[in-house]
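Bear in mind these aren't lab numbers, they're just calculated from the coordinates by the rules spelled out. All figures in this text were calculated on a predicted structure; none of them were measured in a lab. Cβ atoms are built from the backbone, for glycine too; each structure is taken alone.
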Structure 1
Amino acid sequence: MFARNVLLQLKPNTLSKFAERFEHDVLPVLQKHPGFRDVFICASDDGAQVSSISLWDNKEEIDTYNATAYPQVLKSLEELLDGPPQVRSWKVLHATFHRSAVGIAA
């Protein structure tokens, strides 16, 4: 499993607009992409920075997403961003989210 981390700097007072746009425009694109498993969105206390951590089956699917769908996603968020996002991919060494999901469903 691999994680894709995107660090975004938002323009002032755009966090709620970002959250709305993510849910309605970005998430459906992610969910349709092969290999996508889950995503976590975290915001700084002041709402100026957002970190998106998405989980994927393998690095090749992240690379395909970056080359095909990500430009569309970036364009949909462009007016909310204060500078270009920082994007990195990581190999997941350990995760417990699946245990939490089972506990919540039970």
Structure 2
Amino acid sequence: MHVIAKPALVAAAKRYPNAASWIWNWYAVATKASWTSLVDVRASYPTTDQFKCCLIFDACGNDYRLITRVTYADKYQRGTLLIKAFVTHADYDKDGWKGDC
């Protein structure tokens, strides 16, 4: 997958240092993946959910959420993930991120 907005991940890792290793492990997996559906994503991240065109990854034992817009891979492209937000579970529950999806 092509991951867009890496600076957002850098900022999240700085803001939440206890989540930095999860963020960079996710990045390593995602950039090597060719996810064609939520089923494919869940093979790597079983607790991932989808809301409209966004994937919501549970991070660090459900303490955080990584929200990305997704264009799944197909025979013409490898797919794209656009980083929208990395938020605490409490901020996620406020639903402010839903407008990006």
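Have a look at 1, 2 and say which one yields 0.97 for Rg/Rh (Cα atoms, Kirkwood Rh), as calculated.
Derived from the structure labelled 1.
Computing distance in nm of label points 7 Å out along Cα→Cβ at positions 39 and 87 across structures 1, 2 gives 3.0 for structure 2. When relative contact order in percent (Cα under 8 Å, 6 or more apart) is calculated for each of 1, 2, the greatest value falls to 1.
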